[in-house]
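Visitor: The following blocks contain the structures, represented as structure tokens.
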Structure 1
């Protein structure tokens, strides 16, 4: 049986993503932040190493520093002439026949080019006995081994990780210039929606989408403005959109993206903006609107909760990453063995909710998370991945390979 929504008028998700990507531009503006609050922000410019890393040759072990010219074919002894501590170097030049007690991270004394681990020597006061198999130029970190002065430490458009912050700090860099936050407003539409905690009457439902979108939008690169619930009133929706467009870069709505009698979004946007309404060949999440209102980008998502999540993750997330200046917008996908049968009609690409497991390192299985209706949040809560089923694919038998996409991983 073919999906009843199958039609030549449905565009592919790849076409929708391409259309959106072409329309977007990286937002202008940046700010300078200290490393303490720069986690996950996007660099506006490359960071250059002000000096070599490490800045001096040092030991990678606790042991004894010596000159490899003193190595013998048999075991031998050297005289300990001092100590090089981390932060307190041995300043004299090491002469032939001498060695220096050295600790991890301590400066390699002038005249030394090797370090032997302390466990490999025998100590008799200042006489240090070296074994016959002593190796030359081991256990040292040379100056500039990690990064050379004026090398690029981090490129522009890099989203800062904990390791990046450590790298910058090790170079003495304490603040960075990053892209400003994307200003995002969102709201739900619908007369049937009521706030959580209120008493429902027949036909009313709680507004779950705003809680979901607020959590999905929780990102250090976003400045989010929750505009609440807007009833199905043309004047109120129009005013809300115009006001939001004045102070935000992106507006996201849930509900009203269809063409029903009470779905006023399309009519209003035709008046105040330039927005395309698409039927995308995906399930869940067929209806989607995209365009702009007075220079502010607009995403109109469906109203069903799972459709909101799927369209946000598959369409809005790559767009927001592009606006942030990130070039990486492709989610990680790989094959897994499906352990449960999956039911699908050809006609639309499906993002079924699945539970991914790693049986042994590098080998994965996946099963359905449960009922796949666009209103079934419980299955979405159990899921940790999407199972991607192609537009013209049909049912999948247990034991077949399927393509999976773990949540929130990009390359």
Structure 2
């Protein structure tokens, strides 16, 4: 064994004083008074670190927005040790050549483990790289997207695709019907991309069969009632906690839009009731010059560093049960994408984070680590991790990043530990 971590671990639904023995990055034994390796004391409670299955790190093509170094560093500071990066880059990742180029760029730069999606455009299934963590399908237009027509039969091609197929659920025809000549604020943005478009896409998807379907960034609780039971459902902290009554300007502009306070509160309640499978950040940074006049501002909100701290803030305030927080931010998405992460169990990777619920503080954009750190969550209460362990080694220790990007490609981890 390489090392034994000792401390208060969240294990099978409760905290307990335990020893966790780690070798080759994986948990070998969990118990009391273990021996056989040097011991490292964790002085604060430890839970599984985060798994964020929806980020946009923008590289290649838009490194002025974000790159793998800054994006992955932000993830680790926020308690996340695994991210899955979306394929709608400036040059969309829709064949193996582009995929391999992106993998080469990310390799050696990432502070956390990372997977890469490929973009399905309706025709390119034969040239999708086999190491894609899943497919992203846009049912309606968004940043750098290639949407699938509502009338297209191409979704039938995905019936037997074995990996997750992840849908941006806004119907293209519905978006066209609601197109506005001018969109000057959050409420008008909502009107131009209404809940109706999300629900229409859910009804469309319900007519098809997929092996492992996911609908991303759900913004309305009504959508949850329309999707088949086999669909994994994902939402974001901004759809749970922000609404279009707030004075957020273009930094609150995203797709799908922020909804009314009533809809946001109903979605939050659905989450607290355990009806949502995962909470991902949909981290989508843009330079300040692309967040200017609302009409022309790019859509997207940063969140990879604040996702888990915001959820822990809700736990600290006794709004959110810790078990729901861990399931939705760690174990459920890890299981969905086939990685032995998100749980402190023998045979799983030793990915965990320490924290103290009494150390709640307000989010300060100047202390975030994204290239473009302005966030609509400025001033929100959150609990940031003190230390983060990635595959048995510190990635963050006492609030400071370990300057050695050791992030691994998730497909390699799956092959190593199926």
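None of the figures in this text is laboratory data; all of them are computed from the coordinates on show. On a predicted model such as this, the values are computed, not experimentally measured, just so you know. Cβ atoms are built from the backbone, for glycine too; each structure is taken alone.
Visitor: If you rank structures 1, 2 by mean count of other Cβ atoms within 10 Å over residues 284-291, which sits at the top with the largest value? Mind dumping the intermediate values first?
Guide: On the way: 1: 22.0; 2: 19.2.
Biggest value here belongs to 1.
Visitor: By the measure mean count of other Cβ atoms within 10 Å over residues 36-43, tell me the structure among 1, 2 with the highest figure.
Guide: Details: 1: 16.5; 2: 12.5.
Result for mean count of other Cβ atoms within 10 Å over residues 36-43 over 1, 2: largest is 1.
Visitor: Let me ask another. One of 1, 2 was used to calculate distance in nm of label points 7 Å out along Cα→Cβ at positions 300 and 316, giving 2.9; which? Intermediate results must be reported in sequence, preceding the final value.
Guide: Working: 1: 1.5; 2: 2.9.
Answer for the origin of the read-out: 2.
Visitor: Right, something else. Suppose relative contact order in percent (Cα under 8 Å, 6 or more apart) works out to 21; of 1, 2, which structure was it derived from?
Guide: Values: 1: 16; 2: 21.
Considering all the candidates, the number was obtained from 2.
Visitor: So if we calculate distance in nm of label points 7 Å out along Cα→Cβ at positions 148 and 364 for every structure here (1, 2), which label has the highest result? Don't skip to the answer; put the middle values down first.
Guide: Values: 1: 3.9; 2: 4.6.
Biggest value here belongs to 2.
Visitor: Further question: Out of 1, 2, choose the structure whose coordinates give distance in nm of label points 7 Å out along Cα→Cβ at positions 92 and 356 equal to 4.9 when calculated. Don't skip to the end; give the middle numbers.
Guide: Working: 1: 6.1; 2: 4.9.
Here the read-out was taken from 2.
Visitor: If distance in nm of label points 7 Å out along Cα→Cβ at positions 84 and 244 computes to 2.9, which of 1, 2 did it come from?
Guide: Structure 2 accounts for this read-out.
Visitor: Comparing 1, 2, where is distance in nm of label points 7 Å out along Cα→Cβ at positions 180 and 348 highest? Can you show the working numbers first?
Guide: Numbers: 1: 3.8; 2: 4.4.
If we compare distance in nm of label points 7 Å out along Cα→Cβ at positions 180 and 348 over 1, 2, the biggest value is for 2.
Visitor: Upon calculation of Kirkwood radius over Cα pairs in Å from the atomic coordinates, which of the structures 1, 2 produces 21.4? Let's see the in-between values first.
Guide: Values: 1: 25.9; 2: 21.4.
So the calculation was done on 2.
Visitor: If FRET efficiency 1/(1 + (r/R0)^6) of positions 100 and 252 (r between Cβ atoms, R0 = 41 Å, to 0.05) comes out at 0.05 when worked out from the coordinates, which of 1, 2 was used? Please list the in-between numbers first.
Guide: On the way: 1: 0.05; 2: 0.70.
The structure behind it is 1.
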